[in-house]
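No value in this document is a laboratory result; all are computed from the given coordinates. Model, not experiment: these values are computed from the prediction. Cβ atoms are built from the backbone, for glycine too; each structure is taken alone.
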Structure P
Amino acid sequence: MARNTQVPADHNAPPITRILAEYVANHPSRGWNDAVDHDAHRTFLNWLGCAVGAAKHEAADAALAAVSELQPAPQATVAGRSERVDMASAALVNGITSHTFDFDDTHLKTIIHPAGPVASALLALAEHKGMSGREVTDALVLGIDVACRLGNLVYPEHYDRGWHITGTTGMLGAAAGCARLLKLDAHQTQMALGIAASQPVGLREQFGTMTKPFHPGGAARAGLMSALLAAKGFTASPRALEAPRGWAQVVSTKTAWNEATDELGQRFEISFNSYKPFACGIVIHPSIDAAAQLRDQGVKPEQVERIELKVHSLVLELTGKKEPADGLQGKFSVYHGVAAGLMFGRAGEDEYHDEIVSRPDMVALRRKVVATVDDSIDEASSDLTAVLTDGRRVHVFVEHAIGSLQNPMTDQMLEGKFTQLSEPVLGAVKTKQLIEACWGLGKATDLRALTALARP
């Protein structure tokens, strides 16, 4: 029996699959200015530090145990581990660990964490093939550009439907980057994007579980495999991104086609990447920053009667867990974030250990936080007032948190973050050498020297 399947669709969309494929295949090496190239190195440094830092997490143990069932060939490094596995599994596990602490980079226009899928796929492929750091850097810039431009095309409606946009654009960025590394021509790259378009990974329902960091890992593996398939002649729709039943129109009601192609090759989305000083969801950062500023002003937890917090509705939608049961849930609790900021003046991975989240004084302090929605406040801002037991009110408004584009982490801060994450895993000497290798990525003749430093 015929069904009425009429859905409003754009049958005249521009050929963005072909346009992006030609761009990835043909854009010149280092075809951008020094600032963009430096942003690529900052992104790679931050991504690798996050991956190494979570190498001993139970999620990494479980993922490696699972892929070991496949008896993988030792083609590529798992950052921070002695094991080597096939490159698809390395892309998966490194993608998982880079996002496990929720400490990775964020493209603030779309809240995509682009390096997780893209860099994880590129490093595995480049190590196996013995490629240069320049080739990886070029592919990183272009792969992230594809992922984030397509994110711009569908955000926020796509995210609001429940998709985890890091995974659902990441497989496209990973496919583009790997196609570039493999030197695929425009047609093959178009096929790689088409194959990847059928593999969006990730639902927001999974936030607060190990499956959230699986999303960038799964996207990295899917993108890598898409490029490998295309290199061997596997085919896909040449309109897989823009067709009425293609990726964009299936996963979103918004299809701003121009967002994929405006200033293509002139504006690079990696320039809009930001780096987290706090190991949790980005929308909590302004509130943590405000609480840490309270602490800097001499306010002590025992002086607080209550904390009045005003935030955009998205903050409570994403991070409104009042009683987180463990560290993973704590990363989605603005209440815990504020308590950590006031108690410790920071919110690194240590402040999200299970024992800290359940500590009685932390539980008591976060219960003093009264959060209300005020949509006149930007989602990247926070308005916080501490009401003290002596009747005083101490107010802090954070317009742009540390780590934002307007208030970015310096290179030295990124090195400090990397060191804090890496030293417990690799030790001080290797950590210092690995930092130097990351800054020298674009000049490296063979990525294998860098990946060797990433193994304990």
Structure Q
Amino acid sequence: MMSATAILLAAGLGTRMKSALPKAMHPIAGRPMLAHLIDNCAAAFERVVVVIGPDMPELAKVAARHEVVVQHERLGTAHAALQAAALFGDGDVAVLYADNPLITPATLRCLRRRRAAGDVGLALLAMRPADPARYGRVIARHGFVDRIVEWADASPEERAEGLCNAGVLCAEAARMRAWLEAVRNDNAKGEYYLTDVVALARAEGALVAGVEAPEAELRGINSRVELAEAEAVVQAGLRRAAMLAGVTMTDPASVFLCTDTRFGTDVRLEPNVVFGPGVTVESGVVIRAFSHLEGCRICCGASVGPFARLRPGTVVGARAHVGNFVELKNAHLGEGAKASHLTYLGDADIGADTNIGAGTITCNYDGFAKHRTSIGANAFIGSDAVLVAPVSIGDGALVTAGSVITEDVAADAMAFGRARMVQKPGRAAAFRAARKKPG
């Protein structure tokens, strides 16, 4: 096949999303829709060009690895594609929509091969959805596409056709450019529609081929409801791939992954575990129920949760244990270390085999800047300790329960950071008597 360029139309505002966020920025499995489509197209095309609207810096950032063109006036999808005409190149051009983010590289290669067969001037993607609803119908004759009929204009016989238009077109660059330039806007909205290219190709005598693909890939996402449906499809695929690779899930439907979640073998996930972007889980790890992880690495044989929260920058060392209601942020928990319950460790380094008692917190923020706490290996931090950063606690040191530590603690030292206990015999009874109401 000749080289080909994918033009991704991402300028739409997505009014049905009821959102200030551009439609193509809405995430699926932790990544914007546009990022999904870019990666899939980059695996099937030699060049990717993204068309965005004005004042869309978020989309420009997502597309930054590729060429970006701005459609300054939103005059329709054919007009949007024309904005990239100077970048079409000499091979084939495919035009895709950012709200169809789940099209796989394999399907895109099929589309390219059908065009490259040489008998058709235009190839398009089509599907047979379970509920064709208001999709445009693809009317075929003798194995080729004769026309596309919008649902509103279709006869009862045409509406009975189950083959529906998915909107993706592929043609030789010069012909695509000519057809786009010939599209008119004499319609109710006064817009230039990409779908009109099919009629122009047929009027010119070009044959048009339809390439069928699964609805799960070609579904359009125009509302929050459709976004949730697409999320469910992607999550099901990610869970299945993880389990086939050696991950055990007690209740797969309650586990939510991101596209970049990485697992070793023999990982066990209990119910209601949520992975944000950037998580790596090595072999033999157990993540217990109701835990949330993002931007972190869990090393071999460690255990996390239940009810644990691991925030970006966190590394949990091999065989370490993070227990219930423990939160770690930008913290490195050494090999075999334990933080078993009710603890916050932020901006901290904890050495191997150190034990962090219940209720311990690192005070890492002074109202102006973040500071780091360093705890050595084989140390013991008693329950309800407060470590005021910046502070360093040496190897083998022991911090007694309830201490507030504001100065460095030497290796193998015992640190007391609390007032001496004083007992006043009988004072409690006198206190109650003095406050007892008469009668």
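Quick notes on this one:
- Per mean count of other Cβ atoms within 10 Å over residues 145-152, the highest-valued of structures P, Q: P
- Looking across P, Q, the calculation of distance in nm of label points 7 Å out along Cα→Cβ at positions 241 and 425 that yields 7.3 traces back to Q.
- Structure from which -16000 was derived, helix-only ellipticity at 222 nm (-39500 (n - 2.57) for each DSSP H run of 4 or more, over all residues; to 500), options P, Q: P
- Which entry (P, Q) yields the derived value 21.2 for mean count of other Cβ atoms within 10 Å over residues 225-232: P
- With relative contact order in percent (Cα under 8 Å, 6 or more apart) computed over the structures P, Q, the top value is the one for P, the highest of the group.
- Looking across P, Q, the calculation of log10 I(q)/I(0) by the Debye sum over Cα atoms at q = 0.07, 0.14 Å⁻¹ that yields -0.34, -1.25 traces back to P.
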